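Below: a set of structures, written as structure tokens.
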Structure 1
Amino acid sequence: MSEQYPMSRRSFLKGVVAVAGGLTAQAMVAACTPAPAPNASVAGEAPANQQPAELSFMTWWLPPLVIGTAVENAVNAFNQNHPDIQVQIEPNPGSPDAQLQKWQTLLAAGNPPDMTLMRPHYHSAFASRGAFLQIDELLDGAAEVQREDFWPQTLDRLSWNGKLWGLPAEIWFSFVFLNLDMFKEAGVEFPNDDWTWDDYLNIATQLTSGEGVNRRFGTSSLDPWWVQMVRAWGGEVLDETETSCLVDVSPAPEAIQWTADLINVHKVAPSAENLADQNVSSLFETGRIGMHESANWYLSEAMNKFKGEWGIAPNPIGPNGRQSIVQGANYAIFKQTNYPDAAWTLMLDMSVGNGQQILLKETGIFPTVRTLATLDYLPNYEQRWIDVSLMSAEVARPDHFVPKYVEWSTAARKELDEVWVGRKTAKEAAEAMCPVINEILAAES
């Protein structure tokens, strides 16, 4: 079965996905959002300013990251192909919190970039406060692409209040990375694509061995993926209107408890004490974890850092079927731009046009549209990676990126952290978090 998990030695993208740390993104954006610039042209109208249009594009994808070099190449190609538009890259490095602060500062000063790469958990906070250009009419009038060409989840995660506020820069889906060396050493068969979470626990138990600093774990902890686990069990985190917490409704607490039991009961996943100053990725890369939940963006890290043989598999099937998380960075145009048409041309190129194809060729990101998800456009992928990504895409759902996502998810993590270390049951944590989350969501509406 090992042929299902081919491994290449080609080098590509250094993944750049981080978790938000700020607590008041929506409130801070609201305070920083001024009225549109009085001389800004309306989308669809030719800008009154002189040509060429000089655009600023802000991004944290920067050299020496492979994807940063690819972005530079894509922008240079765009400038050559569009002599009436010249794009200047504006760096926005650092942590997500630092990036948020820079966006807010520039917005408050009335001088935001024309277009930016935006983190998904901040997108709706800016959109809800009128900072972004709404692009429905622009997309509907585009000859280059139709809405149905995109993975449906990408446009869903970029919509707020029934309108579209950006286009995807990439897309990734969650799935399982396998340390095939550990499987072989333990005499454990590689999983089939129709495996279940019960199978996962059984395999994790067989792969776990040793004690202390020499202990090898069958799986990484799945607590970062708790939303996915709740859905796999048949529960939900928020209701359909995203205004009410459902984590305290069965079977959501049972799914969370199962996830915590991997650490505290079965001891097949590392605890915070086991990790010390390491992270689960480094344990996987050094051969101490057998199965590691991650996503497309981690393919580059495994390629560059894992010394042995590895592969990937789709997520196991739960009581509610297979589930996966879909996410990725996005592009947005700030409404204050003086060049909305030029900015739209740039966004379209980077999301689905020549710029996107340059990123696919030179990095390991997964394409924003389905027609590009082939080896012809993904030379750094193996066919198995594409197959698993497509299986994941069929069931993947985004997180609840409402304008107060950072606030509600922080409230949830505060309680869940007590579950992961065994100080609370999942039921106790769920009952404690939902009133707080409901208050946050009520204030948002």
Structure 2
Amino acid sequence: MTKLSICFPKLQPLLSLFFLIFIPFNVISQSIETERTILLKVKQQLGNPPAIQSWNASSSPCSWTGINCTQGSVTAVSLGNMNIKVKIPPTICDLRNLNVLDLSYNYIPGEFPKLLYNCSKLQYLDLSMNYFVGPIPDDIERLSTLLYLDVSANNFFGDIPSSIGRLPELRELHLDGNKFHNATFPEEIGNLSNLEHLAMAYNWFAPMKIPDRFSQLKKLKYLWMRETNLIGEIPEGIADLSSLEWLDLAENKLEGSIPGRLLMLKNLTILYLFSNILSGEIPRAVEALNLVEIDLSVNNLSGTIPEEFGKMQNLVFFVLSSNQLTGEVPVGLSRLPALKIFRICNNSLSGILPPEFGLHSKLEGFEVCTNQFTGQLPQNLCAGRVLQGVVAFSNNLSGRIPASLGNCSTLRTVQLQNNHFSGEIPPGLWTTFNLESLILSNNLFSGELPSKLA
């Protein structure tokens, strides 16, 4: 069995845990003495993990590590990252008010712990980053009170049962990073009308289309299906998910055009569609002006870059590399105040590069290689003093290398080969301390080589 080392986004789940702990619910009477006895037995059955050695018979469980109480009764047990290596003991469900159970980042073996069906008030269950194996049980709907379920980064396999669509209160479902190889996922997930967060990434399912029924998830904010062997077209109905903030369908086999209304989603902040087989033009109608990151690289997109992208005042990360785009770079992109990464290599773009790049934001990466650009390199790329890379090889750029690059101490790579640059190379480039690669071949430079390098 393996334990995945992929870095999964966890901020949103942590916020959910905080929220769930404080959801009001009816506390069933159970004495603190009884709960202490139960927890001490659980501690023993877990092999007395060192992290909970403070649990003892002379103090209140409400003061113990990993325990939260509501109205004087134990409602949350959080034992994440405590080096637990044994199965979950059935005794845990003797806690009659258990609302939150977090066992993430341990080494717990065995199949899905159906014994938790006896935890009648359980709303938050995190089993992520363990050694669980086997299928998700067909009767998982017996956990009917769940709001949050995370089984990511385990070794679960087999088809995901349709019964998972019968968890009516579920808000977050994390299935990412398991071993559902050549398995299927059910369209019934689209019945989870309260679902806000769906993570299925890094599972090489059997080739499947995105179910049209997913378009019914009107509360969905986060959809993460990277590297799940998706095929076919992106359903037009995805553009009806008006609450959507994060959409990641990257590294699949999706084809056809990007839905025309997708960039009309006003709440969208992250859009990753890279490494698919998408074609056609980027939609012209753009109202997703809150976008922070967009990556449409490594597709077969054609046409021009929409002018509307130059209106995205929050845009930090802009990547359209390795497509078939033509035309010029919209000037508005060079004036965006938050832009840090700009990557458009390997297209057929032309014209001059807007000269204001670097003047309005703290640019960190500027990559425009393998296009048909002419004119000069923008003069102020390092005005923000954080520039790390300029990659502009294989264009028709001319003139001198901007003198400002010779005074840019943060530079790590400069790749300007296969252009028509001329004049002398700024002397500071030879002595920039952090520079790891400097490639200037096949240009028209003059002058002398330096007597020493950094």
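Every read-out reported here was derived from the displayed coordinates using simple, explicitly stated rules and does not represent laboratory data. This structure is a prediction, so every number in the text was calculated from the model and none was measured. Cβ atoms are built from the backbone, for glycine too; each structure is taken alone.
What to note about this one:
- Given 3.7 for distance in nm of label points 7 Å out along Cα→Cβ at positions 309 and 429, calculated: source structure among 1, 2: 1
- Calculated for structures 1, 2, distance in nm of label points 7 Å out along Cα→Cβ at positions 149 and 165 is largest in 1.
- Which of 1, 2 yields 27.1, 87 [Rg and Dmax of the Cα atoms in Å, calculated]: 2
- Among candidates 1, 2, the computation of helix-only ellipticity at 222 nm (-39500 (n - 2.57) for each DSSP H run of 4 or more, over all residues; to 500) that gave -2000 used structure 2.
- A value of 28 for relative contact order in percent (Cα under 8 Å, 6 or more apart), calculated from one of 1, 2, originates in structure 1.
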